[in-house]
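Listed after this line are the structures, all set down as structure tokens.
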Structure 1
Amino acid sequence: MKVGIVGLAGSGKTTIFNALTGLAAEVGYGGRDRANVGVIKVPDERVDRLADLFKPKKKTYAEMAFVDVAGPEAEQAERHSGLDPKLVQHMRETDALVHVVRAFESPYATGAADAVKDIKAFEDELMLTDLVQIENRLERLKKEKDSARERETLERLKSSLESETSLRDVEIGADEVQIIAGFRFLSLKPLLLLLSVGEDRISADVPGDVSAAAAANHLDLIQMCGKAEMDIAQLDPSEQRDFLVDLGISEPARDRFIRAAYALLDLISFLTAGEDECRAWPIRRGTTAHKAAGKIHSDIERGFIRAEVIRFEDLIEYGSEARCREHGKHKLEGKDYIVKDGDVVHFRFNV
């Protein structure tokens, strides 16, 4: 799964990206011609607890890819002059977007921080990009036969965009989802707002007008200071705790952000545990046991017999698979079982 970190130039996107990934991508206005890509591990205490129980040779966390791409200047967005085609292409290749919004003063910015204005400006750019794409497609459809259903769907979406309604707020039927899947509309992608603050506002509440703007757009919002998170990530775990106490926060914003991005993609994790490895496997919510098996290996999906399932909480409480069986906490499930977050699964298969 890939998450795009987007926003207006100078919003602190790349600093946030570096804090998340531990990389050292160029910040400021120098690295505007390329995208930065990094893979991070999703914090999951359950993997650690299972490793304490099974003493495996290794433990593996779920992973997510983040892409940091250059954004437009604030003035460009205000003029509605459109997003750069390279930026649009990078964004279309992602599964979800995180809009980083500046809430700190910067000597490189042309004006004072105005988070509410920037939220609207960037959202307008996403909708404008989709609108132009739809208009171009509708023009081509005039020359094609048997396109009534697609034309009807696009006309309805066009009307919504013209009324300044993003596509993620439009009810779209299952058949319409199939029709528009190839367009990869930007305003249809799941979106999370990240308020990028200075070190003087690390433990401060989110301003009321920003919270209201997020709510009005039906978006979740978190707050982070990229520079502080970079400093925290470089400390030893024991030093991190003291540093967080000094800052007046309970955990790194990085961890909260990663969990929020995981939820944004509607992902859950099932777990596998044994002497070789304890591991978290990311899957879409609603995935069946049969398809979850394929996440591990295609042979397991092809030769699926059954899934042996124990809830993580039960395994920790009783301390072993054998004791879970004794207490009726070990279940046998078939292909159509919907895997739940925190299921510890052992797949039986034959190929």
Structure 2
Amino acid sequence: MQKNTRLLRIGVLGAGPISQSAHFDACRKARNAELYAICDAAPDLADKMAAIHEPRAVYYDFDAMLADPQVEAVIIGVADQFHVPLCQRAIAARKHVLVEKPLGVTVEECESLRHQLSDTQLVFQIGTNRRFDPGVVFAHQFVREELGQMLSFKGWYYDSTLRYTMTDNLQPLIFTSEKARKPEGNPKADRRRYLLTTHASHLVDLARLLAGEIVSVRARLLEKFGAFCWFVDTEFASGSLGHLDIHLPIRGDFEEGFHISGEMGSVKGRLYLPWFHKASEVECFSVRDRQYRRPLGEDAYTYKLQIEAFASTILDGAPQYGSTIDDGVAAMRALVAISRSAQSGEQVMLRDVSGGV
């Protein structure tokens, strides 16, 4: 593994499952970043992760890590309810931020964060790692350069009842601590809300990346035998139509994909569980040469790739490909709109929503 000479010094806040499964290792393997510091309110957990991943510094207090001048950027991998308040503290300390999705839990707090960020030159990125799947990148380029006008976008996300049978073998053993800081109550108790924000946020971001801004939704929700099914009719700013299909969980294999129809071609794609680090299967048909194009599988460690892109924007001024604060606010509005529409049965304009899911 060849590292660049200049590495972005990153401090990771949160030593829980997502950092243990992704962020610590991805920082260590990224060509232009280093895992400089680990921070967690549970000292035993922070020390355990430090023994495994060997950062240069360990902190038990976020403000102490933010006060370290060697820390240039932070990754925030904690409970959703803590995202915005902790991002605000990092921004006030003039640190670049990569925060896990979703951006927050209400439209208002996300808008407040955007306002605070507007007065800075900091790089702010949201951890929608699916954007960095090589197949998705290929599809995005084809849509921009060759598809012409878009007619329709169909996307689906089916989590599997057998998901953890697979992921438990792919991820490292997860360490926990009784001293870990948790939000008040149990955020997972509201199963509908938890599944929508945790899983549907991926599909919403993918739809926005490939099809553009969502202006309105009309959603239906059916709950049976512990499963949730959302069918969401979507209107995009371009005038194209969309349909989002969300099954959580499905009695079958994990499945995530999309189909796009346009003026000069079409695109279809199938994504795999990110923990396989396997590039999606994407096929683009172009009217110009009447040929199908499929990218060859390549590096698909999307958690590493998103950190490398984050670091490239900070260190080299590269264009930001990852989700921005604007993307995060728009995705939050879409999730709230889907929830509101499923309750009312009416079409909901994203510009009109407030509150949380």
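Throughout, read-outs are computed from the coordinates displayed, never taken from laboratory work. Since this is a predicted model, take the numbers as computed values, not measurements. Cβ atoms are built from the backbone, for glycine too; each structure is taken alone.
Here are some notes:
- Which entry (1, 2) yields the derived value -9500 for helix-only ellipticity at 222 nm (-39500 (n - 2.57) for each DSSP H run of 4 or more, over all residues; to 500): 2
- Identity of the structure behind 0.95 (criterion: FRET efficiency 1/(1 + (r/R0)^6) of positions 197 and 261 (r between Cβ atoms, R0 = 30 Å, to 0.05), calculated), options 1, 2: 1
- Computed over structures 1, 2, mean count of other Cβ atoms within 10 Å over residues 213-220 reaches its largest value in 2.
- Value 0.25, calculated as FRET efficiency 1/(1 + (r/R0)^6) of positions 53 and 245 (r between Cβ atoms, R0 = 25 Å, to 0.05), assigned to which of 1, 2: 1
- Ranked by mean count of other Cβ atoms within 10 Å over residues 149-156, structures 1, 2 are led by 2, which has the greatest value.
- For 21.0 (Kirkwood radius over Cα pairs in Å, calculated) the corresponding structure among 1, 2: 2
- Which of 1, 2 leads on distance in nm of label points 7 Å out along Cα→Cβ at positions 69 and 293, largest value: 2
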